[in-house]
Structures are given as structure tokens and as C-alpha cells.
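The structures come next, written out as C-alpha cells.
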Structure I
Amino acid sequence: MLGINQELIIRADEIIQQNTGEESYCTLALMDAQGFPTASTVTASKAQGIEWLTFCTGIGSNKAKRIADCSRASVCFNKDGAYNITLVGDIEIITDLMIKKEMWYGGLANHFSGYDDPNYCVLRFTTRRYNLLVDWKEAVGML
């Protein structure tokens with residue numbers, strides 16, 4: 001029998017997978033140059049449950065600049081009355097061509113010429129701790 005934390009992690013993994021890729025959104029919070037958190041709505045391109053998520057952006061974007069200054073980040077998936085999945089961890093900028101190709105999805109063509117566009121990069125978020133509220137049950141922990 002699984003413990004409550006493990007049950008909620010499995011359910012949170014499922015929810016994140018359903019909310020990854022085109023037409024889906026979550027909130028990404030980063031620290032700005034003045035040390036204040038800034039949050040924006042973004043698309044998570046891929047995920048491995050609550051363990052890691054990737055996002056795509058431009059190498060010269062505010063997000064990339066903020067990450068270069070401070071790699072601390074938080075991600076939140078939320079649906080009123082159903083769940084609030086908050087992940088806290090570290091985020092890095094990836095420019096490796098093979099990873100950029102793997103994370104590419106169709107909607108990015110509106111912003112970049114292709115996965116090999118030098119302005120396109122991948123942001124990889126790795127979870128260190130979590131706070132899960134799913135189906136009115138809560139789990140807090142560290143990975």
C-alpha cells in the first residue's frame with residue numbers, strides 16, 4: 001500500500017503530463033535583478049512528473065536573463081477547486097542542439113525559425129521540494 005505522499009506524487013505526475021505541451025499552461029516564477037519574484041504564464045514543453053520540466057524561450061529573453069543571475073525558480077500548476085501543485089527548485093539554460101530538437105513543438109514556429117535557431121533555448125527546471133494539494137489532500141516533501 002502506498003503512503004499519502006506517494007499517492008499524491010503519482011496523481012500530480014498525471015496532472016502535469018496532462019498539462020504539458022501545446023495549449024497548456026502553468027506559472028513559472030523567477031527572481032528579477034532586484035531580488036523580487038516575478039511570475040509568468042508559460043507552456044511546459046515536456047516533463048518527467050514532478051521531477052523535472054522544460055520550457056522553451058529565447059536566449060535573450062527576460063526569463064533567460066533572470067536565470068543567468070539566479071537559478072532559483074518555482075512552478076505552479078493550478079485548477080480552481082481541483083489541485084494546486086507547487087514545485088520549488090533550480091532552473092538552467094540549455095542550448096544543446098539535440099535537446100532543443102527533442103523539446104521543440106509546433107507553436108514555437110511562431111517565434112523561432114526552427115529547433116536550430118540560435119536564439120531558441122530550453123529551460124530545464126529540476127524540483128528540489130514540493131507542496132501538492134490534490135483532491136483536497138496535501139503532501140509536502142523534498143526530492
Structure II
Amino acid sequence: MALKEKINEDLKVAMKSGDKLRLETIRSLRALILEFEKSGINRELNEEDEIKMLTTSVKKRKDSIEQFRNAGRIELAEKEEAEMKIILEYLPAQLTEVEIENVIKKLAEEIGANKKEDFSKLMPLAAKNLKGKAEGKLIKSIVEKLLGIN
């Protein structure tokens with residue numbers, strides 16, 4: 001089921017259940033999809049666009065959580081965390097650090113990357129292969145550790 005259909009189904013369920021936070025979060029995702037459709041790109045929303053859209057939403061929530069915590073607004077930070085958890089349900093399952101490291105090691109072997117200079121070859125490949133399954137900062141830190149960059 002495409003993201004758009006899943007969102008519409010979940011929107012109906014949230015409306016019936018009266019879960020205001022879930023309803024609000026799903027509506028924000030639906031708005032992103034509608035914005036994409038009306039942007040004039042003249043193509044269907046594909047899986048890569050969906051993942052990009054969702055990861056951007058998660059990043060925004062993480063930034064907000066950090067800012068709210070720094071400002072002492074714990075209740076707002078908790079709301080953002082709850083929204084982020086809902087959005088994460090639509091993303092592919094996130095890999096563990098060990099799983100990410102194994103994927104990157106395998107990619108490094110395939111292209112023969114084993115020194116600092118190979119970062120520019122390995123990083124884009126790792127980012128492409130792990131898109132939506134791992135956070136970019138984590139991927140970068142593992143690639144750097146593997147290549148001995150510190």
C-alpha cells in the first residue's frame with residue numbers, strides 16, 4: 001500500500017478513535033503529500049520521495065525537541081517526541097548500529113575502501129544503500145570510524 005493510501009486509512013481510524021495527537025500528526029503528513037502533488041513536478045510520489053519526506057519530518061521534530069528541552073519547555077518536547085514516534089511508524093524499520101556497520105563493511109569490501117581518501121567513494125554509496133533505514137549522522141560516523149578518520 002502506498003504511503004498516501006495508508007495515511008488516508010490511518011486518518012479515518014484516528015478520527016474515529018478520537019486520538020487528537022495522532023490525527024494532527026497524520027494530517028501534517030497528508031498536507032506534505034498534497035503539497036508535493038500540487039508542486040507542479042508532474043510525477044507520482046515514489047518511495048524515495050516518501051522516505052525523504054518522512055525523514056525530513058523526523059529531523060524537524062528532533063530539532064524542535066532539542067530546542068524545547070534547551071528552553072525548558074518539557075511538555076512541548078514530549079509532544080514532539082510523540083509525533084516523531086508516529087511518523088517513524090511509516091518509515092522502514094531503522095537498523096541497529098551493528099547492522100549498519102555490517103552493511104558499510106560489506107560495501108567497503110566491494111569497492112576496496114580502506115583509507116581516509118576513500119571516504120568520498122564510500123560515504124555516498126553507504127548513504128544511498130541505507131537511505132531511510134539509518135540516520136545520516138550515524139552512517140557518517142561509522143564510515144569515518146571504519147576508515148580511521150577521527
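Derivation of every value follows stated rules applied to the coordinates shown; laboratory data play no part. None of these values were measured; they are calculated from a predicted model.
Figure out for me which of the structures I, II the number -6000 belongs to, where helix-only ellipticity at 222 nm (-39500 (n - 2.57) for each DSSP H run of 4 or more, over all residues; to 500) was derived from the coordinates.
Comparing all candidates, it corresponds to I.
Given 48, 34, 25 as the derived value for Cα extents along the principal axes in Å, which of the supplied structures I, II does it correspond to?
Structure I accounts for this read-out.
Of the structures I, II, report the one carrying the highest value of relative contact order in percent (Cα under 8 Å, 6 or more apart).
Going through I, II one by one, relative contact order in percent (Cα under 8 Å, 6 or more apart) is largest in I.
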